[in-house]
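The structures considered in this document are given below.
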Structure P
Amino acid sequence: MTEQQPFSLLGPDASLLDAYSQTVVSVSQAVSQSVAQIRTMDSHQQTTTKGMGSGFLISTDGYIVTNSHVVAQGTSWHVTLPDGRDFRAELSGQDLATDIAILRIDTEGLQTLTFADSSLLQVGQMAIAVGNPFGFQYSVTAGVVSALGRTLKSSTGRMIDDVIQTDAALNPGNSGGPLLNSSGAVIGVNTAVIRGAQGLCFAVSSNLASWVAAQLILLGRVRRGFLGLSGQQVTLQEWMRLLLKIETAVLVQNVDHTGPAAKGGLLQGDLILRYNDIPVKGIEDLHRLLDESTIGQKGILEIFRKGRISSLDVVPSEWNG
């Protein structure tokens, strides 16, 4: 029996790379100039680093997506690009409720990443995480999308919905970095690791992150309606799809007993189908629909409960998290 030769990653043997390795190498090279290292400092103590994390460029005029918990503990932020350039950054805004923040640097010649449509993700597909764990600049890990539609508690106590679970290894310092698909597009923003667990890492979905990022760039904050519920997207059984004429809905997992949803009669286990006659395919749809125009205005939640479709009147309050 012939002894198997060791696998080589050297240039002349590039043709020997398997498809998986080729994809990871290709993506890591393509995004290498778009992922930054972020240092959070106190403006009165410039020599003291209060936190470190990652971020990624989404515009040629210097906007960077990261986590709010990366930037929240300081008043001064420094961004180091992979080419070694270092910049003082401005905080454009942060949203504690989704753990997303936007920094901006003033420079030219930037390479950016694009957001993928996270509603198209499938469990088992490749996920590539890029960041700066423990301050080591530009590290790449790869795995798969382990689960979709998770919920994660933010620093405000509000549940972040539509969270992606991955087994791509994350460590302190990866926070705020991109989770990428095999085409190098962003499918999530890496945000959390379950300490002591193996392969339990989480990212805010790209659809939710891109919506929040746009609000922070335009307004400096996210002003949103609040119903007081958490839920996850579920694929409906065939008979339900035929009956309801939709493929997915939001399964209500928890209801704040003092919130507008509870006052309107929403219960744990209900399926949310539509809001003001607009289909709610996933929790990110509900986030988008609950914009500032809904605050204090009566809305109609169409739900499915115990085999029946019914409508609930709700009046969203303003989220103050």
Structure Q
Amino acid sequence: MEESMTAKNKLMSMSEAISELTSDEMSIVMGSGMEQNIPFSAGHELIRQKRRNLHLVGPISDILFDQLIGAGCVSKVSAAWVGNVMMGSAYNFRRSIEQGIPHKVEVTDYSNFAIACALHAAALGVPYLPMRSLLGTDILKNNPNLIEIESPFDTSEKLSAVKALCPDLAIIHAQRADCHGSAHIWGGLGVVADSAKASKRTLILADEIVETEVIESDPNRTVVPGFLVDAVVCEPYAAHPSPSQGKYNRDHHHYTEYHADTKDREGFLNWLERWVFEVPDRAGYRRLLGDARLLELSVRDTALAAETDFGY
């Protein structure tokens, strides 16, 4: 059967995918899985390819946004929080805001729920969604995408409304996917599904590429269907140092090291050279981590789901 009659093979290398799907001055949602499945390997490739003036979108970015900010890739951040979840401060973010190093980043504040609603509105194809939270807060005062409204059904009821947020690209990490981009994700899902539906294009990073029959055997676990996906990249440990449920655990030591190494600008530039520029790809990154660290992070105890029968 001709390819036009079948699902397209969308497998690419990371460098190819970032080169083809990204450009300067675009908005990218990352970290939509909250504290798991953060697509660090894609962020590192954005840095290697020297993307500039990016608008980063995410509920909880952890240190990925900090790395991209420190590398000079970012002009704007729309997020609920930027930092080092384990340690507190994200030093590059602070240097940018407080000292303009390497340049000042524009920040649009959201709450976690507000940014989730903004992406959900875009996923639904509506211009905004009403909320009950944020009334009386400075976030509502300072974010032009949030306004106070009256309920159309009861004018005495005050609500806040959040404008739909439609990123140019969603970069999503999954435990497994097929070559057409259909992705199985389990554990904490965050706002992954809405991020894919809200964005104009989607890139899937997968720890493992499996046959389509594996994906089709458990359709309810297909959080992102292939028809929403423009490219899929197979990279084991693509989310390190964040965890990927059932694949590898969170690397607490790496977060501690990053906190210590990036307290000043020179320290961060040394970190960037070692962990990004001196490794050509994720395979090189894994070699730098070393077999002992990878073994330490491996899943030791299985917790299998119950067998499910989709028969008819």
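Okay, here's what the table says:
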| quantity | calculated |
| --- | --- |
| Relative contact order in percent (Cα under 8 Å, 6 or more apart) from the coordinates reads 13; which among P, Q | P |
| Among P, Q, which structure scores highest (criterion: distance in nm of label points 7 Å out along Cα→Cβ at positions 32 and 304) | P |
| If distance in nm of label points 7 Å out along Cα→Cβ at positions 40 and 184 is computed and equals 3.0, the structure in P, Q | P |
| Which of P, Q leads on distance in nm of label points 7 Å out along Cα→Cβ at positions 24 and 264, largest value | P |
| Identity of the structure behind 13.8 (criterion: mean count of other Cβ atoms within 10 Å over residues 80-87, calculated), options P, Q | P |
| Which entry (P, Q) yields the derived value -4000 for helix-only ellipticity at 222 nm (-39500 (n - 2.57) for each DSSP H run of 4 or more, over all residues; to 500) | P |
| Which of P, Q yields 1.02 [Cα Rg over 2.2 N^0.38 Å, calculated] | Q |
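Where a number appears in this text, it was derived from the coordinates with a stated rule and is not lab data. All of these numbers come straight from a predicted model, not from anything done at the bench. Cβ atoms are built from the backbone, for glycine too; each structure is taken alone.
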